[in-house]
Structure 1
Amino acid sequence: MHNIRIGLQCCACLLLFFIHGAAPVQAQHLSGYGVPLLRSPAAYRNTVLQDPDKEMLELKTLTPGLRYELRYARDQNFVHTAVYPAGTTITFLRRPAALALHQVDSVLAQEGLGLKIFDAYRPYRVTVRFWELVQDERYVAHPSRASGHNRGLAVDLTLVDRSSGAELEMGTGFDHFSDTAHHSFPDLPQAVLRNRKKLLTVMTQFGFQPYTYEWWHYSWPNNRGYEALDLEFNQLLRMQPKRVVRQ
């Protein structure tokens, strides 16, 4: 009788598992600035099981024509040193943002244009390092709020000629911290203003939001409570879906 009772209890547990899914993984880590972080693959997988839109997609799995120049994997950035692992050649956005960026690229392709990505997903610890170097919220996110990059919702990019890969003139380079990089800065050649407007128009057409102080920075709305992540690039790569369904 005792064994029968145990067997029935096990069956009940299995039934609840299939009805309600796995119990939530209590693995959010609180940063030194009080921000809840997902730092383990198990915690990340759990959020994706609950909401597939929280999946992080490597951008070239959807859009092979993208060009990468991941500046924080080299020393061509404002800290003049690599802050990502040497040889990093991958980057990610949450599923809805990655799908929207694919649409952006498809529209630009009709005009012989493409996109170059400077940065997208950024582990939270890098945001902390940036804040410790540049404590100016116009240009780096305060760690107490985390960054859109930490949530897989922000992308830094520019326009390129699709055939040659040459960047279109934008008036400043990436990570140029002056008012010349602001969207509202008017004292620029007409060709530069047209290029900035072209990027702004196509990005906002598909749901991205511009950032006032940086012509290269666009973000996806945080409309699903996307968590800040502090996962390695290779950890995310190992959890990529075998096939990405375009919606």
Structure 2
Amino acid sequence: MYKTVEESVAFAKRLRQELPETEGITVAICPPFTSLSSVSEILRGSQIALGAQDVHFEEEGAFTGEVSPKMLVAAGCRYVIIGHSERRAYFSETNALIHQKLRASLRSGLTPILCVGERLEEREKGKTFEVVENHMSVLKGIEKEEVKKVVMAYEPVWAIGTGKTATPAQAQEVHVVLRKLLQTFYDAEVSQSTRILYGGSVKPENSEALVREADIDGALVGGASLEVPSFIKIIQGAQSKIKSGVQ
């Protein structure tokens, strides 16, 4: 919940002007609902995609305060974040609700960024893999051709906004588990082709080391994305993986 319309537009303009060519990299920003249409105009024709931070599961109806997939598409969105830990923690979102949002987003043509991740007490009790498997259960009933469109994001809740970051090895370990679960739910093709991002206090100082891990395909950036210079440095860190030939 950062940036007014004016601030979002200024950010998007500066990012578009200063971002180097991003061959091989997908860049998207997800401003608040109030800024989507205005930012969409700024990004039109650029290499930067637009996403939203949440979505409702119905196309329309008596759901005061909610925003539908159809509205997001009309505002210029290509992506939408679903099941973020803050939505689970502060708004009591359940797997059942997240599954509905996932289905609705896919029906509308949006690319969902599906978040999974454990709280600190769950990690300390050795329940990390159990928790992410539980969160991944929202994919049940989603057909293979549809799930290929989903982007996963592992966001350990204990590392969000705390300054703590999973080490590259810790993040890689969970990403491997997510790929194994995708193979169990679907097959090796889905497992290997699905983009899995890491999110949790990603900063310019650690982004390159994180994305160099074999199973980490990018970053879901929080606070460090609020300033254009730090966000660009993180993007450049991801580009280093492409340039080095690491896939």
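No lab work stands behind these numbers, since they all come straight from the coordinates. For clarity, every value in this text was computed on a predicted model and none was experimentally measured. Cβ atoms are built from the backbone, for glycine too; each structure is taken alone.
Summary of computed values
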read-out	value
Of the structures 1, 2, the one that 1.00 was derived from, the read-out being FRET efficiency 1/(1 + (r/R0)^6) of positions 101 and 141 (r between Cβ atoms, R0 = 25 Å, to 0.05)	2
Value 1.06, calculated as Rg/Rh (Cα atoms, Kirkwood Rh), assigned to which of 1, 2	1
If helix-only ellipticity at 222 nm (-39500 (n - 2.57) for each DSSP H run of 4 or more, over all residues; to 500) is computed and equals -13500, the structure in 1, 2	2
For 17.2 (mean count of other Cβ atoms within 10 Å over residues 53-60, calculated) the corresponding structure among 1, 2	2
Structures 1, 2, by relative contact order in percent (Cα under 8 Å, 6 or more apart): label with the highest value	1
Which entry (1, 2) yields the derived value 2.6 for distance in nm of label points 7 Å out along Cα→Cβ at positions 69 and 157	2
Which of 1, 2 yields 11, 42, 35, 12, 1 [P(r) over Cα pairs in 10 Å bins from 0, in percent, for residues 61-204 alone, calculated]	2
Among 1, 2, which structure scores highest (criterion: mean count of other Cβ atoms within 10 Å over residues 173-180)	2
Test item: FRET efficiency 1/(1 + (r/R0)^6) of positions 165 and 221 (r between Cβ atoms, R0 = 25 Å, to 0.05) calculated as 0.25, pick one of 1, 2	1
